[in-house]
Structure I
Amino acid sequence: MGCGGYAAALRRARIGPFSVDDALAPGDLSPRRYEEGGPGVLSLDEALAFIPSRELSEVDTRLATNGNELRDMPEGRFRVHGGGRLLGVYEGTGDRARPLVIFPGAA
């Protein structure tokens, strides 16, 4: 057409597994709502479920809890679990994986 254009409005209704239909209104959020969970409130592990997961050995769990590099891990980004909980997100390149984020909590 040879002419410019623009969007007067744009609304993202979905991104990956997340849909605006599942969202809560800001007024519906409170510390108590987060504690109780339920529809519209995701755990950190649920929110990151689109990232592949890796269960760690006891030795690697201790290393990951302290933010250490891990050996013999997959390429790319992945969640690490150990001791029954989500420990963090790592990124594997070559022969090692480095932590991108470590989540605090009792190991």
Structure II
Amino acid sequence: MVVNIEGDGLIVGLYDSINITKVEGYGQLERLGADYLEQQMSESIGRIQKRFGMDVFGFGEQLYRKHYAQYITLAGNWNEIFANIPVKVKAKIKLRRSELKTNQIVNEGVGP
């Protein structure tokens, strides 16, 4: 099972030495944020699967809505099946802007 997460964000603080005056700095922050989100969500889902053995996230409901015929064959013991399914999380973060008063991005000839 693959879980896709997409999110938008903005920079309100920066503690690392990432240069956000260039586009590459934003890309690096987006990758770091996506990696962190993937790790945290994977760990959380895995803990829930092991500890409770139940689909508290509603993945079964999505399977029911989008793949009804497949879900019907699994419906009787969905929680047991879910507890043993490996779940892969893929995240994509897009930083829209910075709220910082300094280190604003410098126009590199991209856009207006």
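Given a computed value of 5.0 for distance in nm of label points 7 Å out along Cα→Cβ at positions 8 and 88, which structure among I, II does it belong to? Derived from I, not from the others.
If relative contact order in percent (Cα under 8 Å, 6 or more apart) computes to 55, which of I, II did it come from? The correct label is II. Looking across I, II, the calculation of distance in nm of label points 7 Å out along Cα→Cβ at positions 24 and 80 that yields 5.5 traces back to II. Structures I, II were compared on distance in nm of label points 7 Å out along Cα→Cβ at positions 56 and 72, and the highest value belongs to II.
Each of I, II could give helix-only ellipticity at 222 nm (-39500 (n - 2.57) for each DSSP H run of 4 or more, over all residues; to 500), but the derived value -4000 comes from I. When volume of the Cα convex hull per residue in Å³ is calculated, the result is 137; to which of the structures I, II does this value belong? Of the options listed, only II reproduces it.
Coordinate-derived values only; no laboratory data. Just so it is clear, the model here is predicted, and its values are computed rather than measured. Cβ atoms are built from the backbone, for glycine too; each structure is taken alone.
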